[in-house]
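Engineer: Structures for review follow.
FYI, it's all coordinate maths here, none of it is from the lab. The model shown is predicted, which means the values in this text are computed figures rather than measured ones. Cβ atoms are built from the backbone, for glycine too; each structure is taken alone.
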Structure 1
Amino acid sequence: MARPAYHVAMCVNFIPPDPHQLRRDFGLDAGDQLWPESCWQDYPAPIIVKGRQGEPALQLASYGMVPKRHQPAGVRISTLNARAETVAQRVSFRRAWQQLDVCLVPMQHFFEPCYRSGRAERWQIGMADGQPFAVAGLWRSWLEPDGSLSHAFTQLTINADQHPLMRHMHKPGDEKRSLVIIPPERNTDWLNCADPESACRFLTLYPAEWMAAAPAPLKPVESAPVQGGLFD
C-alpha cells in the first residue's frame with residue numbers, strides 16, 4: 001500500500017492513536033487489530049461506535065464513507081469529510097446522519113495546509129496538552145463480494161472562518177473549515193445522541209487555546225510504500 005502525495009485540501013491525513021493510547025485514554029482494547037501509523041483515504045483506522053448498551057465500542061473501519069472499491073467505474077468522489085451544512089442532503093451521508101450512525105475518530109494529530117507564510121505548508125494540529133482526542137464522524141457498513149461486512153467512516157466539518165487557529169488553514173479566499181473535536185467528557189453523549197437536532201448541538205468549534213499547531217513537512221518515507229508501519 002503506497003501513501004498518496006500530500007494534497008492541499010481539507011483534512012485528508014491524520015495520526016491514529018496506538019493501542020496503548022486507546023487503552024489509557026479511551027478505555028478500549030484493540031486486541032490483535034492492527035492499523036497503519038498514518039491514515040489516508042481507504043486506510044483502516046480505529047473508530048469508536050455505540051455498543052449494545054450505549055457504551056463506547058472499538059471498530060476498525062476504512063477512511064472515506066464510500067471506499068474506492070465501491071465507487072462506480074470511472075467515478076472518483078471524496079467522502080473523507082462531510083460538511084455539517086449538507087450532511088442531511090448528500091446521498092453519501094444522509095442515511096447515516098438520519099439513523100444517527102455517529103462515531104468518534106480518535107487521533108493524535110491531523111494535518112492541514114497553513115498559509116501564514118504566504119504559501120502552503122503542512123501543519124499538524126492537536127491538543128495543547130499533547131493528549132489524543134476524538135473528532136465527530138459518521139460510519140456505515142458495506143457488504144463485500146465474499147459476503148463479509150466491512151466498515152467505513154467520514155469526519156464532520158464546520159465553518160471556521162472566525163476561529164483564531166483554523167482560519168489560517170487553507171488557501172486565502174477559500175472558506176475555512178475545521179473538524180469537530182468532541183470534549184473528552186462528552187464522548188459518550190455524542191455516541192448516544194437522541195436525534196439529529198441534538199447531534200447538531202455538538203457541531204461547534206473547539207477553543208483555540210486548548211489546541212496546538214506546528215509545521216510538519218512530509219518526510220521522504222511518507223511518500224514511499226509502507227514497510228510494516230503498523231501499530232502492534
Structure 2
Amino acid sequence: MLSASTLTFLRKLGRNNNREWFTAHKDEYLAAKADVEQLAMQLVAGVREFDDSVGELEPKDCMFRIYRDARFSHDKSPYKTNLGIVVQRGGKKSPYACYYAHIEPNSCFLSGGIYMPEPPVLKALRRSIDVNAEEFLEIIAEKNFKKYFSALAAENKLLKTPQGFDKNSPVAEYLKHKDFYVVRGVTDEELCSTSYVKQTLQAFKALKPLNSFFNAAIEDND
C-alpha cells in the first residue's frame with residue numbers, strides 16, 4: 001500500500017510548483033519517493049510471478065524523474081505533480097508492453113500496453129493485429145480482461161484505415177490506433193488501501209495476454 005502522506009506531498013506540490021518550495025520540502029519528496037520505490041518493488045515481484053519476461057528490475061528501471069523538461073513547453077513549472085511505476089521488460093525505455101501504475105491526487109489509474117510506439121513498432125503491431133485478428137479479438141473480449149479494462153484507448157487514432165490494410169477487416173478500427181493501451185481508474189482511497197497491491201496485480205494479470213500478444217509482434221519484427 002502507499003502512504004497517504006505521498007498523495008499529500010503531491011497535492012502540496014501542485015499548489016507550490018516552484019524550486020524554492022520544493023527545496024524547503026525536499027525531505028517530504030524523498031520520503032514520497034522512497035514510498036513509491038517500495039511499492040514498485042512489490043509490483044515487480046508480483047508481476048514476475050505470472051510474467052517472468054519482465055526480468056529483474058530495480059526502482060530506477062521503473063520510475064520517472066519528478067523534474068520536468070520544460071524547454072519546449074508553454075508550462076514552465078519545474079516539477080511533475082505525479083509519480084509513476086512502469087513494470088516493463090528491459091525497463092522504462094524499452095519498446096515492449098508495460099504494466100503501469102499512475103499516482104496523482106484524484107487522477108490515479110492503472111494502465112498497460114504500449115503508448116506512443118515508434119513507427120517500426122507501430123507497423124508491427126498493426127500487422128500482427130491484422131494477421132491474427134481472431135486471436136486479438138478473443139483477448140480483448142475475454143471475461144477476466146473485461147472485468148478490469150474496457151476497449152483500447154482511442155483518443156489518438158487515424159480517421160481512415162492505414163494504407164495497406166483492408167478497411168473491411170474485422171479489426172479495421174483497431175488498425176487506426178496510434179497507441180495500444182488500456183486504462184482503469186483508481187480512487188485515492190483504493191491507492192492507499194491495504195488491498196491495493198493485490199487488486200493491482202489481479203488487473204495486471206488480466207492484462208498479461210494482451211501484453212504478450214504485443215510483445216510477440218515486436219519480437220517478430222526484430
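Engineer: Of the structures labelled 1, 2, which one yields -2000 when helix-only ellipticity at 222 nm (-39500 (n - 2.57) for each DSSP H run of 4 or more, over all residues; to 500) is computed from its coordinates?
Structural biologist: Answer by label: 1.
Engineer: Tell me which of 1, 2 gives -0.24, -0.70, -1.02, -1.12 when you compute log10 I(q)/I(0) by the Debye sum over Cα atoms at q = 0.07, 0.12, 0.15, 0.16 Å⁻¹.
Structural biologist: Traced to structure 2.
Engineer: Ranked by distance in nm of label points 7 Å out along Cα→Cβ at positions 140 and 172, which of 1, 2 sits at the highest value? Kindly include the intermediate steps, with their values, before the conclusion.
Structural biologist: Numbers: 1: 3.9; 2: 1.5.
Answer by largest value of distance in nm of label points 7 Å out along Cα→Cβ at positions 140 and 172: 1.
Engineer: So if we calculate mean count of other Cβ atoms within 10 Å over residues 20-27 for every structure here (1, 2), which label has the highest result?
Structural biologist: Biggest value here belongs to 1.
Engineer: In terms of distance in nm of label points 7 Å out along Cα→Cβ at positions 36 and 124, which of structures 1, 2 is highest?
Structural biologist: 2
Engineer: Suppose distance in nm of label points 7 Å out along Cα→Cβ at positions 12 and 188 works out to 1.4; of 1, 2, which structure was it derived from? Kindly include the intermediate steps, with their values, before the conclusion.
Structural biologist: On the way: 1: 3.8; 2: 1.4.
Here the read-out was taken from 2.
Engineer: Out of 1, 2, which one gives 1.1 for distance in nm of label points 7 Å out along Cα→Cβ at positions 44 and 60 as computed from the coordinates? Don't jump to the answer; show the numbers that get you there.
Structural biologist: Working: 1: 0.2; 2: 1.1.
The read-out was computed on structure 2.
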